[in-house]
Structure I
Amino acid sequence: MAYIGMRSPIFAPIATPRVDGSAIEYGTPIVLGPAVSANVSFDIADNPDYGDDIVIDNDNGVNGFSIAAELNDISKEGRAACLGWKPVTGTGSTVVEYDITDATPPEGGFAYVRVKMFKGVRKYEAFFVHAIKFSSGGENASTKQRQITWNHPTINGQGLGVYIDDSGEAKYIKWMEFTDFDDAMDWIYEKFGAERPT
């Protein structure tokens, strides 16, 4: 199996205060920009229980996770949505200043599609993060030389555990595998409780 692509990073702010045991209500989903990569790092517990000089058991469940997402570009709407940056001057597509001093990134849901191939068969894994809080990972620029160095903005997200049902277990990420990209996208928008744009 080989992972050969990533598409459509989508963020939607949480619209109402989270209530344990209840589903999350999201605002309008927005595509942040063309995807480059998403690296998920899980925080794994390591609590061995010893007896007779050996490890008898180990609590090694997931305590949380983080995501580092690299995008080809982030739109001004995307920066406002997931980072809390506020455009304060300019109109239309010519925003020339952001108010980031007091920017407060909102909690929201995050989703994307990972493309994979196995034995010549292409499939699409839709990832849906119930709750996450992003911060800017930085934006770089470099002078043009003989070979162009492509620089991309990144955002770093801390995943949040949420109790969205009566199981008593914190939920983090849900994913489904599809044979069709459109089916994967439909599933994502369904999780956001929104109609997929046509």
Structure II
Amino acid sequence: MHKIYVKGYVGNFGTKVLIEKKYDELLKHFSKSYLDDLINNLNSSIKGGEIPSLNLLNISDRENIDKGGVLTTLWKLCDRNKWGLRFSLNKIPIMQGTIEISNYFDINPYRLLTSNSEIIAIDENESEKVLNVINNETSLYNSFYMPFIEIGETNKLKKRVRIDGETEAFLTKDFKDEIDKIIYRYTKDNIK
């Protein structure tokens, strides 16, 4: 079995694009200072910091989160490795601003374009060692804290179970990005 971690904030790039493209509309609902501060935080998370020792550790698999968000990437990682999965949606690192902008547009922030974030699978016997190394490297995260959070674990079952609070649901195979609901063909025209 493997522990599944998310490094970075999900939905950050899609949120940034939505604010930039829909700024005037969003100003009717959010204050200018709130949107400007959020853009600064999103820019920091997109540039982010690296965790250099991750490349030296025994990682079973990893996948950058991008088009389709964290839920699409979880599906791809598990499908490639033939893993079952049980994970908590509430543990996935996401900025409050991403949730609020997504709520405004009525889209799923966990299926939103992401940059400088990844899913990392680590054998459960190695996970404590990895966390010790990461905790010792906090000074190397540049000026912006880069979260590294355990969200769940793999199993031998074929089910991919998502826990939302007290409710359980299955992770579905859906590779569409939510930003395309708001900005027609954004991912097709701008993301490879």
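To test your reading of the models, identify which of I, II gives -1.02 for log10 I(q)/I(0) by the Debye sum over Cα atoms at q = 0.16 Å⁻¹ when calculated. Comparing all candidates, it corresponds to II.
Quick check on the output: -11000 is helix-only ellipticity at 222 nm (-39500 (n - 2.57) for each DSSP H run of 4 or more, over all residues; to 500), derived from one of I, II. Which one produced it? Label of the originating structure: II. For distance in nm of label points 7 Å out along Cα→Cβ at positions 23 and 159, which of I, II scores largest? Answer by largest value of distance in nm of label points 7 Å out along Cα→Cβ at positions 23 and 159: II.
Of the structures labelled I, II, which one yields 1.8 when distance in nm of label points 7 Å out along Cα→Cβ at positions 15 and 87 is computed from its coordinates? Traced to structure II. The maximum of distance in nm of label points 7 Å out along Cα→Cβ at positions 39 and 167 over structures I, II, that is, the highest value, falls on II. Given a value of 24 for relative contact order in percent (Cα under 8 Å, 6 or more apart), point me to the structure among I, II it was derived from. The structure behind it is I. The greatest value of FRET efficiency 1/(1 + (r/R0)^6) of positions 31 and 103 (r between Cβ atoms, R0 = 25 Å, to 0.05) among structures I, II is that of II. For distance in nm of label points 7 Å out along Cα→Cβ at positions 7 and 47, which structure out of I, II has the highest calculated value? Structure I gives the largest value of distance in nm of label points 7 Å out along Cα→Cβ at positions 7 and 47 among I, II.
Each value in this text was obtained by applying a stated rule to the coordinates, not by laboratory testing. Keep in mind the model is a prediction, meaning the values are calculated, not measured. Cβ atoms are built from the backbone, for glycine too; each structure is taken alone.
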